[in-house]
Every structure is written in C-alpha cells, then in structure tokens.
Structure P
Amino acid sequence: MINYLSKLSIGKEIILYDKHRQIEPLVSDYKNKTKYWFFNIGFIWNIIPYKTSDKRKHKVMYVILSCIQPKYIISMNWLTQRESLYKVWTARHSKSKFIVMQHGAYVGGIVTDIPHKYTKCDIFLTWGPFFVEQFTFYNTSKKVKIVNFGNSIYNQFNRTNFSYKEQISKKVLLVPTALDNININILYTLINRLKELYFEVEVKAHAYQGRSTVGIEYPNFHGVTLVKGQLYEILQKSDYEFVISDHSSSLLDAIFFKNKVLYFDPNNNSKGYRTNYSNYLINLHDKDFVNIERDDFFDLINIENQEALFANMITCGNNEIDSRLLFTKQGQ
C-alpha cells in the first residue's frame, strides 16, 4: 500500500494526524520529519462528500485508511466517532497504531468525566508519572500502552534556561477558569482585595470568556486589565510577582517557566474530590482571602512545593517519535 511504497522508495513512513496545538510540536520536530511524512487527516475527512452524520463518510474513510496503511494515526482524544473508527481500523491492522496525546491537566490532574477515564486507543502519551499511574488504574483490563511522554509543548524548551526571579514589580497575573457568574464574582472579590493592597492586577482570560456556545452565555470581565497574546510568551517573561491560577493546566504552565504561583480554586472539594494541586499547594480560597494582608500572599508561595508538584505531574523529555512508543514497557 501507499505507506509501504513510501518506506520502500524514500525511507519515510506516513503519519496521519489531527491538527492540534499539542500535536503540532511532533509534526514540526526535525528528527520526526526525517523519518515520517505527516498528513493532516482533517483534509481527508473534508473531501469525503458526505455529512458527518452519514455512515457512508466513515465507510469511505475506512477504505482510504486501508489504502494508505499509515504507521500511526495521532489525535488528541478518543471521544468522537472519528476516533472510534481509527481504533476499529487499527484493531484489524496490527502494523498500524492509533495514538492519543494528553492535551490538558483535566481538573487539577483529576479525571472527573467518565468518558475521559477509559482509553480507546492503542497508545496513550501522557504528560508524566501521575497520569500514567491514574490511567493505568482505570484501564487495567485494556490492551493499551500508556507512555510517560511528557508535555509536547514543554518538550520544545530547555527548562534550565529559565529561573525564578527576585523582583518587586507589584504586578500580579490571574489566569482563571471563571466561566459562570458565581466563579467570576468570587474572582472579582479577590481582584478587589489585591487592588486594595496596591497590587497591579492583570487577567489572562479563558478563551471562552464572553462567548456564547450552544445556548450557554459565558460571562466577560469588566473593569480589569486584560492581557492579550499567547500565555506561554507572557509567562516566559516572568514579569509578575506571582501568578494566580485554579485547577487548569495554566498553573503548570506558570511553574514550567518558573513563575511563583498561588493556587486559587473556589471549587476544590466542593464536587467530592481534591485536585492533585491541593496535595502540594495551599488553596488561597480557603485562607480568608477577603481579609488577607499583603505579606500573607508571599508567605503562601512555596517554590519547593510547586516544583515537587511539577515533577509529580510532568516529565521533561523530547518529541521524537521512535520505537519506544511500541516496545517500551507501560509507563516508561
């Protein structure tokens, strides 16, 4: 088939992938490009002249996959009918593998949605040991290889190039997930207290902030300074006294670039579980933040603990795709 002919003629095999920020670093990796041809599988889906709900679309894709015989199919989840097709196809074509890349920290590291817990792929590339352990537990009876791969975006950087800075800038960055009125009002209370203590507060809003989707109105911020641009670029500058975030992966982003962080999560414990963040960091929300004093913020910062949290959840590696995906033991 096409992949076999490609390997035979030019020594490269074919990888089909879904376009996603967590997958792009693998596609752009120099060593990977010397070994593989990468093709965006979304283009193939788009040229099949049937609606997504039409079963014929999936039947045509099955035939196309059988013609291409890709080495890997890489996606960022296993939740839709498309990914189910990939798993069915690779189950019948053992030389090909369906790979899913972890693309978020879930709820402070805890997988709360049942569909996300149980893998439907051949190989799952996780961010670090904490996730390997969690998904191995959920999928003990499944034939899936769970690999400690690291965060593909972090893998593009050499973390030793960053350092914690001792500075007095008075600037504080908030990176919240305030997507309902209750949480955004709690956040306003924190912002007002920070301003009372003469901190300069900036907010990097969630991508859904102020938008409407499927009948849901997400509240917007008013009366605060909003920061635009890519979060990674903002965090690399380390211009802030500290960064405040909740259960999102933004807290790990801030730690990766060696910013001092505070964990502020109004929802921790309220839904019957503790986040992994709260196993290492004090939750500012539980510390009478309405009346907190300026020095108390700095007393809550614990670089040793935030580094321990990061080491527990993230492995710093590289993005090279090689035989370790197939032949390493689970969790390595």
Structure Q
Amino acid sequence: MSTKTQMNKRALRRDKFKFPFELSEEQIAIKLGFYFGLLEEGLERSFELHPSDEAKTGADHEYEGILARYYLQAKAPVGLLGTQKVPIDKDREDAGLNTIRKFRADNDLCENPYSLCFPLRRPAKHAKVPEQLQHNLLYAMHAPSKRSYAMYVAPTTYEKEEYLRLLRDKSHREYLHDGPFWRSNERRYLLNSTMLTEMFMNMPFLQAHICIVPHDMVQSHEHHYSYSVHANDVAFHSPAVLDDVSMNLSDFLARQSQFNSRAADEEPQSIEAVASDLKRSLPESVLSGIAPVENESRISWIKRVGVALKKEYGIDQYLLVKRK
C-alpha cells in the first residue's frame, strides 16, 4: 500500500466523527422564511411582514410604524458523533473539530446521539467592507427592548432526509397552504393569536431548529457555536459554556406571536425611530455603502439596509409593519 493511500485512510478514520449538512444556508433560509411570514397572521389585516428581498415598500405616510424587526442568519451545521461512540485519538485532542467534542465531553454537555456545530461567517473575499464581521452586526442589532431580534437559526439534525421529512410533514399544514408571502386577498385564513401560538408550538419542523442569540463581540470569524439535538447545551469556542442564549425556534415564534398580539394595540415604533436606531447600531463602514437617494422615504432606506445586509452578509431582515 502506498504512503499516500495510508495517509488518506488515516485521515478518513480521523474524520469519521463529523457529518456536514447536505443543504446550503440559502436553502435553509428560504424554507425558514415561510414560517417567519406567519407572524403577521393572528393580527389585524393592517399588519404586513416585509422580507429584505421584497419589492418596494412605499412612502412613510402609508405606515403607522414598525411593530418588530427580525435579523436571521440561517446556518448549515456539522454533526459531531459523541466521544463515547468515536473516541478521540490522544494526538488529536487539539486538532480541528475534536477540540469541540473534547470540550463538550469535559463539561458534560449533551453529545448523544450527536452534537452539532457551525462556524461564524468569514468575510467574503470581495466584500465592500472585508473587515466587518457578520457576527458583530447581528450582535449590534439584537435589542429586544427596541423589538429588534437577531439570531442564528440552525437545524438540530445533520441528515438531509430527516430535515426534508419534517418539512414535508402534512400533519401541521392545515392552515399553511395560503401563506402570507404568496397571499390571495380573496382567500385568507384568519388565525387568532392563540391558535397561531399553538400551531407554532406543535410544528415538528420548527421544533427541529435552534435559535442562538450572538452573546458577545468577536475579533475574528475563527469561532464556532456548538449545541445539542435538544436545542440547548450551547457552547462557544474559544471555549465557554453559554446559558440563556438559545431556544427552540417553535418557542421563539410562539412567544413572538403572543407578544405581537399584545403589542398590536400599542403605538408601534415610528419609522423615524427605527431608521435612527439603525444608524446608531450599524458601523459607519456599513452605512457608507448605502448611498442616500434623493427624496427617498425612510421606510425605503430601511429596506435598502435589509438588501445590503442580505447581499453582503447573508442576513435576512424582516419588518413587521403596521399600515395606516
């Protein structure tokens, strides 16, 4: 057997504990967008949810304000078999993703039947602002007191077949065939907030995702988050166990459904306030790439921020707006 063949076989054995997800981040984001779109259901018809790639919103005078903002980064995870199933070679404890497996085992974090992880996004080679890290933008825009929520969303399975089985599960689709992003004005189901909350809570597809809120600023993209199949036991590598930074996606959307229903009768944030908050939160290096347009409305500018975040950083912006 040649030396090269022996080296390849050893490499294969060493990596047999990891299994990359078979769908891309963009494919996951498209599938998740439909479910985020349901957040306008259960509210009166004057509420609309606008994704970052939707057509022009309109003028400021058409809207009372913005009820909530969501900044979503879909992640495609890598599955890591536990150290009990595939022990770590003594000379590999500090090599690659084995460092994550060792840390989880040492800290009694769930790795059965496997754990999962994903890296932070590296800056694109031809990015307008190559030094700007996506993670830090998400961190800056997570401000629940201002109804702005930023998070990573990732599946709790690395198996494409299982993921698509959950997606195609018809048992929870009684109300979903007339979704808000492909609505028919003559034929829409009106769901009350209680029914919608229960629907979110019982969707197997949504239960199979974790939401992780960025917990701190970073100086480099060379970090990973890891988590369990139960959407908990989150760790950050450089190594730290994190508490209260994650929840199941079904829980998050159910809570948002309840919150938005309660807040619907309150005065929403003004378009001006949201625009000002974005100008304070986003770094100048990003804002400078969103050139002003003469006589542009603030709502259109906010939407162009969303387009830039999607194009340059892969972040999906959703605006839940209230029309006058």
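Values quoted throughout were computed directly from the atomic coordinates according to the rules given, and no laboratory measurement underlies them. All of these numbers come straight from a predicted model, not from anything done at the bench. Cβ atoms are built from the backbone, for glycine too; each structure is taken alone.
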Report summary line: One of P, Q was used to calculate distance in nm of label points 7 Å out along Cα→Cβ at positions 138 and 298, yielding 4.1; that structure is P
Query raised in the report: Taking relative contact order in percent (Cα under 8 Å, 6 or more apart) from the coordinates of each of P, Q, which one would give 18?
Result: P
Report summary line: Candidates P, Q; Rg and Dmax of the Cα atoms in Å computed = 22.0, 70; producing structure is P
